[in-house]
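Read-outs: derived from the displayed coordinates by stated rules, not from any lab. Since the model is a prediction, treat every value here as computed from it, not as a measurement. Cβ atoms are built from the backbone, for glycine too; each structure is taken alone.
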Structure 1
Amino acid sequence: MRNVKSTVCVVALLGIAILHPAAQAKQPKQITLTVIGRYNAGGMESAEIAAYDPATKRIFSINPSINPTLARVDVLDISNPSDPVLDFTIELGGRPNSVAIRERVVAVAVENAIKTDPGEVQFFDTDGTLLNSVTVGALPDMLIFTPNGRWLLVANEGEPNSYGQMDSVDPEGSVSIIDMKVGAANLTQADVRTATFNDAIPKRNTSSIRIYGPGATLAQDLEPEYIAVSHDSKTAWVTLQENNAIAILDIKAGVFTSLVGLGFKDHSQVCRELPDRSNCLDASDQDGDIEILNWPVFGMYQPDAIDSYRVRGVTYLVMANEGDAREYPGFDERVRVAVANYPLDTDAFSAEITDFLKRPENLGRLRVTNQTGDTDGDGTFNQIHVFGARSFSIRTAEGELVFDSGDDFERRTANIVPNLFNSNGMAPRDIRSPEKGPEPEGVVLGKAFGRMYAFIGLERTAGVMVYDISEPFHPTFVQYVNTSPDDISPEGLLFIKEKDSPTGKPLLVVSHEISSTTTIFEINKD
């Protein structure tokens, strides 16, 4: 860690407290994850998102493949989960982004070869027979069945291909609502509605909703990423990652009822409600070692995956705060703090502090946005805004923050797998510190042995963080499991209930984009 002299220097210059909280009281483990099986799709292939059919004991894993003509769904037989085998494949004719299963109907989100054109959802039975297909919005990125099976919701991200170019196209983001009452085989385009965005939608915490694409309308700028659905199938929550917001959808009406900005995470402050958890971060890959400190920067939560659950009749949302930037021909919001065209406001930062912060061993290497943080519009930055919050959060159904894991991910990985700290899943460590750190991307919730758990995949450091979230305001850390180098870059997580499991015990299935592995963890009670 940083020595006493340099720590005092930070305190003196910035006027902030460097708090290294005492180690948390050791919590008794409630569950343990153990690898029992793994399928490797091969070095040229991939494994990103999976769905499970309990009737056939098959995992359906999307495989975009480096060769787009080979994009497919790999269907794995896990009747013996210690030895998963490829049963068959489903050819798609386009890049798959997500898969969902209900009552032996497999729905696959497939993007157009021209990603700004409308995509489609293809429906299959669990034996791989094509049943139907319908058109949805541009770049369908995630889909989910409602608990009652009536609706299939599709998050159409609508990314642009560029900004300000002769061929620039920026499609609108939207959510497709597919009415499944007639059955997948009988669907027509009339069964598909589109929930769109407009300026009349009520907004909350608007100062943290990022609308900034050059020349983009609200509908073009909002990019749906992931969806969670309420237990009664009436409401959906949609993450708008680049926009640092969520949208709340009335499913039956097919309209968004509100847009909610998620605020900013103050990395200079400890969480007063949780004195054993601070908001520190390692901001540099040139600081000589692991340096998890408070800095005067604000994290944009920017969640990717989202899930929901209920506690004593109240709904809560769980989000993995990965962070994301826009980087396209004609527009790139990413800059380093050290660059000359990222001037810090002299009222907020003195010349001495600015010089200190812009050093490479401090914040100089930190990747930030040049689109927000100039709060008074004078061309200089009063606040430093970084991508993602390096954490997971729990929020109310209205989007109010009730818990954030602070710097838990970085502190625990530094202690448990120091050689992989803020890495790309392999040595060297620390190279991701000026980017988004461990980069939590996927989250899934599952109830095991009477307790509710959150499983969070760290895309960069690799591995899965496990927390008991039975009490939303007071989650407890349970386990961090890292199986690198066998498994690198967890993308999607899938929980299998014990009643549906081939072993009679709950399972966690993790899809890894870089290692091309689908790994099965058995969950046992300690």
Structure 2
Amino acid sequence: MNRLPLALAALALPLAAVAQTPTKTPPPPTLVVFLTVDQMRSDYFQRFLPQLTGGLGRLYRHGAFFTQGYQDHAITETAPGHAAVLSGRFPRHTGIVANSAGVLDIETPLVAMNDTGASPFRFRGTTLIDWMRIKDWRSRALSVSRKDRAAILPIGRAHQTAVWFVANGNFTTSTYYSDTLPTWLTEFNAKRLPLSFAGQSWTPLLPDSAYPEPDSVATESGGKDYVFPHKLPRDSTVTRALAQTPMMDQLTLEVALAGVRGMHLGEGPVPDLLQISLSTTDAVGHRYGPDSKELHDQVVRLDRYLGAFLDTLYSMRDSTRVIFALTADHGVAPFPEVHSGRYPNAGAGYVNIAGLFEYIRQALPRHGVDSTAWRFSEGCLYVDQGKLRSGGIDPDSLERVFTASVKTLPGVARIDVVRTLAQRDTVHDFIARRWFHMFPDDVAPDLVVTLKPYWYWGEPGGSASHGSVYDYDAWVPILFYSSGFFFKPGKYTNVVRVVDMAPTLATVLGVKPIEKLDGHVLWQALSAPHHQTVVAAAGR
């Protein structure tokens, strides 16, 4: 008897028989690697793409990349942004509203150091690692950064492992997490790798012809050391200077790999989390600006470092069971004085209300009112109405004086009363929406001041800035990547938010958030559900 070819034989079977044959379910991830690149504008990928031949290029070209991703809150700073990445919630619900109200905590000193400590005591709610551990308590997390807030806030209040860099050249943690350093970290610190950079210079990686940016802009770096090469100190102070160079990212990735080895992350049987925040793009962006040759070289170098990191990680773990996500905590604005043609910032300048604020603050004690009853920070006016009334001062009247005076200043776009933001059209009024997403009711300011686009608070001569409500500070990459089954590569142009990343990763891992989230699952970036079978396909 002649046998039909296998494919024809399958076609000859009844539909029910075919439908009962399930497709092979791929093994679940064993390691989630979440990369937060501090101050990484989304357009840096397109701007530098021809030169991105390493990790950034690989993730972009072969991952699911959302071209319109945003941090959808107003104070686009490091702490609020990092609190959002793995919580799926806006600052209104995480309680982290500014760098100044971030992780500083005198109750949790640094391990093996006589220095002020840090903890997530202000953070509210849970994050991805909590949801993972509720499903299976064996899941663990390591979070690494140069900055304490960037290591701490992505994993929320979880008592996992968070380590960050300190001025003496070591990575450390605080007593919130442990009373001693883990053995793998002690061994890494003992190598004294930061000192190996003493006396070296940061020079461009590529030929000069590869950089269209001028290297002669005196606005950069406060007018000092703004031309390549940038020499590092020859003595132990190199540990402080290192934060301003690309080599700091290299060091951060190396300590992350040491942690993967030492903690046996990703070996299974349940998934672990590795969160890495890379801070040098922020340091370089602040010092030299987004139009600088230094920023260009930093992104190219980061691409190469990440390429080496991916290769090393894949040599240690099954690449088909590692998933990646990448975003940023915020973007950045150009210096008002620098007009590259890339940004429509002509006519922008500086707004300084220090004189007005100080006049009012010093007048309060004459009425028997503590000067702390009146505070202005990050464009927000905080008023202790009880203290003012105790001195016979009408808070509403004082706020009207403040509003009338500040509104007349060049560079001020609008002033909003926070308690009325919920009544605004937050769908179409993005400024109202992002301010509304910013504050829990119990820590909200009374008024918020929004500057015109590209204007800065302060005076000339400082660093490039971020923190505004506008898209140049809020537009960030949102990217998912795996070498296996989990994500559908492509470029997606719909508007999404960073708070959508945690629920999307939770879906891939099969874990459930334990509280209401602000974000939503980005279904279009996901491959078919792991449990999908021919039965389900035939039933459609």
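When distance in nm of label points 7 Å out along Cα→Cβ at positions 188 and 508 is calculated, the result is 4.6; to which of the structures 1, 2 does this value belong? Answer by label: 1. Have a look at 1, 2 and say which one yields 29 for relative contact order in percent (Cα under 8 Å, 6 or more apart), as calculated. Label of the originating structure: 2. If you line up 1, 2 by volume of the Cα convex hull per residue in Å³, the top spot, with the largest value, goes to 2. Which structure, out of 1, 2, was helix-only ellipticity at 222 nm (-39500 (n - 2.57) for each DSSP H run of 4 or more, over all residues; to 500) calculated from, if the result is -1500? Source structure: 1.
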